[in-house]
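Undergrad: Multiple structures follow.
None of the figures in this text is laboratory data; all of them are computed from the coordinates on show. In this text the structure is predicted, and so the values were computed from the model without any measurement. Cβ atoms are built from the backbone, for glycine too; each structure is taken alone.
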Structure 1
Amino acid sequence: MNSAHELVTLIDALRTLHSAGRSHAALATLTRTRGSTFRRPGTRMLVFGDGQVVCELSGGCPQRDIVLRAQEVIASGEPRLVNYNAESGLDVLMEMGCGGELEVLIEPIGLPHASDFVDALARCLEHRHRAHLVTLFAINDRVVVPRRLLWCDAAVRHDDLGDASLSEVVMAAAKLNESGRATTLRIPFPGGIADVLIELIAPTHALVVIGSSAAARALLPLADALGWRTVLVDQDSQRLQAADLPSTAHKVCASPATIRDLIPLDSHSSVVVMTHNLEQDMAYLSALRGTPVAYLGALGSRERVGRMRHEPALEGLRLHAPAGLDIGSETPEEIALAVAAEIMAVINGRDGGPLRDNQGAIH
């Protein structure tokens, strides 16, 4: 599926299309994949009539073919499912050499209400809520004009499925999808068999860096490139005015006593403490106890981290210290890379190890 950063880009582009009343565009969505493919179900690409795209899928031959088919869909006004596999004779387009297969839904955006769900989705994400999005695209093996159901916080925000019984069935199916990954299901309902893409969409990840050190100055641009929201915290307002600090980061002057009042933290947030002052680090960490953040880390040597772990105020704190994966980091830029990689591994539920095992097999 699309990253949160890509999704924001797509939402902005779709909103612009909607407000301008333009119809020469199509939305391509991966609905099913099998084997090794360049992206997973739920990934989308917006295609304009002139061939320009927003959020590339692959950049290779598959994308070029999808763009051509999207232009046909724009011209016809009819949605289409396209399969790339050996049976279709198009497997040569995959450029993967590993037998990957995929199914792509291509829908014309010019259809009435085709992007009405976008505003509801944007509001959910702007309020930092996870959203469930269901896309109905086929009934009884016949492609239909896509219809959608969107809900967050147990409240339905958009529903144009047109069938209350189907809405109830797909919401129940979504609750059973514990993996959190986008998946396409064939669901029986009174009207037949529905093909639906079910997605759990999270808001943009937020990274809070405490301490305006060299490592912080290296970490913030990297996080920004990953599409994360970035916040730089220091209790010295003068340090926050330094000319070499990243301009994209939101800067907040906050002490350990005020940080929780000044910065909202949720389960889609990470915090890294790197003031290079042990007492300050421990004070901030103690103040962050009980916050629902996905990742809480602190820089430090073995001795420094040992003192943190023996500090009564930090006892039982779920802390990544020293922060970062073991890649031999020394410079601020290398430390930033190691920390960002560990945060990504944690929020994706991975251990941060190599993609192959000791025998060379690929996971």
Structure 2
Amino acid sequence: MLLELPSQHRIPVSWLLQYGSEPIRYRTYRELAPEGYAPAEVVEAAGAAVPSSKAAVAVAKKQKDTGVWGGNLLGLAPSAAQGIKDVGTVPQYRRLLQLGWPRDGRPFKLADRLLFRLLTRDENPALLFEYQKLVVTEPAAGEWVRTLIREAASCALAEAGYTEDPRLRGAGHRIASAVSQFLRSPLAEKPFARSGSNLTLHPEAHPPSWYSVAMLGSMPNLQRERAGFTERLGHYLAQPAPKKAFVVQLGKKLVKPTHFLLGDPIEADPKGVAKDLPLALHYIELLARIGALHTAPVATKVLARVLKDCDESGVWNPKGLRAAPKALSKLTYHAYPLHLETKTAEDRQVDVTFRLGLIAKLLGWVVEYA
């Protein structure tokens, strides 16, 4: 049974501007504050401060002149097994977007050309990056890898605002069609097969991924054009995710996937306390962006619980908060934290307070400002 969420929320704009980092201050002006809250030059100055912020500098300085980060595309963390030494291009690009780095800045200019190239059918082995060795040894993995890479590139470019670019729109429709075919098939209910002792994803299954859902969430026109698909996707994402670990079989190679979404990934106790709050809020935001939160009982319960911990001004202020919520999954690397300091009580509250305000706006709630 779905809980009834409030239809209004108080956003503590002045509090976020006082205690937030440069990225949160800028995004508060741009996305949360009421129109005309501050003069244009104040907002511009806040944006100009982002590239010199601690969080943004940590990302930008690692980019190569080729536009690539970490010598790979999708790595969320170093991995000796995959030969990944640092976080890759797509998550770093998305992190700069989350931090509010100016879209005409050099990091994006360097990376955009590569990301658009990844949308094409170019089969240059160099474009496989960290997956080159896998495809050499297992040629059958080639199409699976290229599909994954195209979804990731589409997600990044959609979040960057290229929503009406015909190259992205074409890729977006192809991705939506593949996922839609999966949702309409019997595989949506039984996506697994057995391979020895391993539970494997059926080779013909094309479930939604964190990338494809985020892409759709950033393309409202695509949502309108594929309204039936978007509704089906929302209902699918509201169901509980499988608890058993599974792998993808690519030739003789077994790969443990991290990007598929086979249902609601939020783990929460009966009171709605999420095990991984950053992941839960990120998922709730994605559902809000595709208009599907109302179908998801676990996500709704968790959001209701987090809102219950807000004080009268809208600041997230749970009892006994001694540390900022810890991200247990690397999937939220790009979005959390936007505020790196953790010395004061306010430091530990800022990220969640900002994200709740953003979710309230996305849901179309009546917003009051403090």
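Undergrad: For which of 1, 2 does helix-only ellipticity at 222 nm (-39500 (n - 2.57) for each DSSP H run of 4 or more, over all residues; to 500), calculated from the coordinates, equal -13500?
TA: 2
Undergrad: Determine which structure produced the value 0.98 for Cα Rg over 2.2 N^0.38 Å, calculated from the coordinates; the candidates are 1, 2.
TA: 2
Undergrad: A value of 1, 6, 13, 15, 14, 11, 8, 8, 8, 7, 5, 3, 1, 0 was computed for P(r) over Cα pairs in 5 Å bins from 0, in percent, for residues 125-340 alone; which of 1, 2 is the source structure?
TA: Attributed to the structure labelled 1.
Undergrad: Shifting gears a bit: From which structure (1, 2) was FRET efficiency 1/(1 + (r/R0)^6) of positions 229 and 269 (r between Cβ atoms, R0 = 35 Å, to 0.05) calculated, if the value obtained is 1.00?
TA: Answer for the origin of the read-out: 1.
Undergrad: Related question: Thinking only about FRET efficiency 1/(1 + (r/R0)^6) of positions 157 and 221 (r between Cβ atoms, R0 = 30 Å, to 0.05), which of 1, 2 has the largest value?
TA: Biggest value here belongs to 2.
Undergrad: When FRET efficiency 1/(1 + (r/R0)^6) of positions 77 and 349 (r between Cβ atoms, R0 = 30 Å, to 0.05) is computed for each of 1, 2, which one produces 0.70?
TA: Going through each structure in turn, the value belongs to 2.
Undergrad: Of the structures 1, 2, report the one carrying the highest value of relative contact order in percent (Cα under 8 Å, 6 or more apart).
TA: Sorting by relative contact order in percent (Cα under 8 Å, 6 or more apart) in descending order puts 2 first.
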